[in-house]
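Multiple structures follow.
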Structure 1
Amino acid sequence: MRKLSEFANQAHAEGLVDALLVAEIDSEVRGEGPHEVWVHDDRQLEAARAALARFDPKANAGAARSARKIRAERAQANERAARRSVAVGERWRGSEEGWPPLTLLLIAGSILVAYSAGFDNPLGDELVQALSIEPWLSTSFLGQVRAGELWRLVTPMWIHFSLFHIAFNMMWLWRLGRAIESRHGTLALLGLVLLAQVPSGLGQYLASGPNFGGMSGVVYGLFGFAWMQSRYDRSRGYVLGDDLVVMMMLWFVLCLTGIVGPIANVGHAGGLIAGLAAGAPAYLAHRRAHDESPTFGSGAWANTLRGRRRFVRRWLTPYAPLWFLGLALVGVVVDFWPN
């Protein structure tokens, strides 16, 4: 955002904003006097200067009418988008988005396995051993998988080790899985689940052996994908509040500390990396269309920022996916680091 001009008369400043809007240049009036006109997109500054050179406050009635029409059309479009939005962080809802079959299958599988195997003796339970990536006492590297039991790359996600473990995962699977399946379809959700589960499960196996399980890697994969969509492709209608994002990442960090017990951190991290990767096209398209990195040069609006806001705007906001990716890589290192 850059300053274009300033006026002693507020009406003249607002008239220029109207003229710029008609020229497809977004801008706004700032200040109480003089009234400054700031252009939102630095790349449109030259076009804005050309429009300023043509601007005549006394002959701007036509531009004002056109600008009012454009704003009305935008307001209607925003209202329609808001009605379509998927508030992922809201409490559980009824059948507004229907009953997504794959999400329900994933939840039902987890509940049935937990009911059948219980939480007391996973080592001695035949079902847990059959679903694990490799029997826990096996000394062969992926022996069962290499023998043809390829389902073992996926089925550990249905194993849970406590009531809290399964309840936490199923809550987020319902919220995120249903949102993704309703917006992108069942096949897309299936692809995301496999992308999150298989590499993260293999990574966890390499880090700690076969005694792991849970839907957490899938959940973090779905979270990473939904977050990328909500931030960089608003047309899909995802809405993830900052409180939800902060909570998910704080839990991620808390698990890294070991305070909550043994955790499959590579599974969490691998899932998150997979979700961010799946959402990368939305991020790259957004970066091409909207440069979020504010310019801190002469005349740039970002120079008015101070302290925490300046740090967040300059270093965190434009590179948020990379920060998440870095945190995920820390999770991988923590589990592979020799004790």
Structure 2
Amino acid sequence: MSKQVRDMDVGIFTASTYHLPKFAKRDYWTKTLGEIWGDIQIEPTNIDCFEGRIRSVKANQLLFNEISFRGHNIHRTTRNIANMNNDFYVLAFPFGDPWQMNLRDETFTLKRGNAYLLCNSIPYKSKDKNGYDTFNVIIPTQLLRDLIPTLETRYILPLDQNNKKASILQSFVRSLYGCLPFRREDEASFMENNLLNLLAFVLKDNSKGIDANDTSVKLAHRGRILDYISRNLSQELMSPETIAEQQGISVSYLHRVFKPYGKTVVEVIREKRLQAAKRLLTQPDLAGLSVTEIAYRVGFKHPSDFSRAYKSLYGQSPRDARECPGEH
């Protein structure tokens, strides 16, 4: 049997194909990667050396992975994407042989000496030659959009003396991974927030999606405020005034911090509440919570307002979302 270890209490998952018979490796590896990566296609190129190994550790909404594989290509088709529940990016630090990838008809090579931030919610193809070894972090797209409203499909960040910010990012991510898993949720949330702010800081010089006037200080402030909003959604009276008071800033400065973001503070609060409600509605272990209870839990005063806002954003009522969680 293959080696597989799960400790979901602390968010650790490991798996390997090394001890499986050849005929079973493809199906096992497809299922294993599917649990981490979402729906994908595995194309064997050399069944005699087909191998795969992964270790994943969860930290709040982020997933840290060490992956090595040989003897196959990995593809994601439009049909695979239709079966995915969540959009995400991958922050990758390759450390093995070069690996070729085609993303939106653009072919490039992932190689040591660079970091890559890649959209995994669009079709892509890979070309295996000598296998692929990487350390990466899966980041939900929405977390990135909270800091970078207009995301590009890929970023290439050289890890050299001319790009010290990216090297600092790599060191931070590696050090954070070495400390995982965190036993306390507030610790994981704090470190997630710091990683995202550092990534936004690194991308600031490489992205059209960050406003030129969006200084590093404002990015840091916005990250802390978004984290505060996410942790306090149940507070019905949360408003720009209460947030500014809690953060020790003026209301006018608060609005300036969010101006490059393209949404008002009130719009962000409502969107965060609806995103949290969507997660609660689709968690099987919370099926006992009524829609009304979920509305109150995420800070809506009136369940009817919650239902209207939810349908406006997601195109279906909260009750329909619970019955058919995979449709949106």
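What follows is calculated from the coordinates using simple rules that are stated; it is not laboratory data. The shown structure was predicted, so the numbers you read here are calculated from the model rather than taken from an experiment. Cβ atoms are built from the backbone, for glycine too; each structure is taken alone.
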Structure from which -12500 was derived, helix-only ellipticity at 222 nm (-39500 (n - 2.57) for each DSSP H run of 4 or more, over all residues; to 500), options 1, 2: 2
Answer label among 1, 2 for the case where Rg and Dmax of the Cα atoms in Å, for residues 142-277 alone, calculated from the coordinates, equals 14.7, 46: 1
Answer label among 1, 2 for the case where P(r) over Cα pairs in 20 Å bins from 0, in percent, calculated from the coordinates, equals 28, 58, 14, 0: 2
Relative contact order in percent (Cα under 8 Å, 6 or more apart) - highest-scoring structure of 1, 2: 1
Top of 1, 2 by distance in nm of label points 7 Å out along Cα→Cβ at positions 62 and 166, largest first: 1
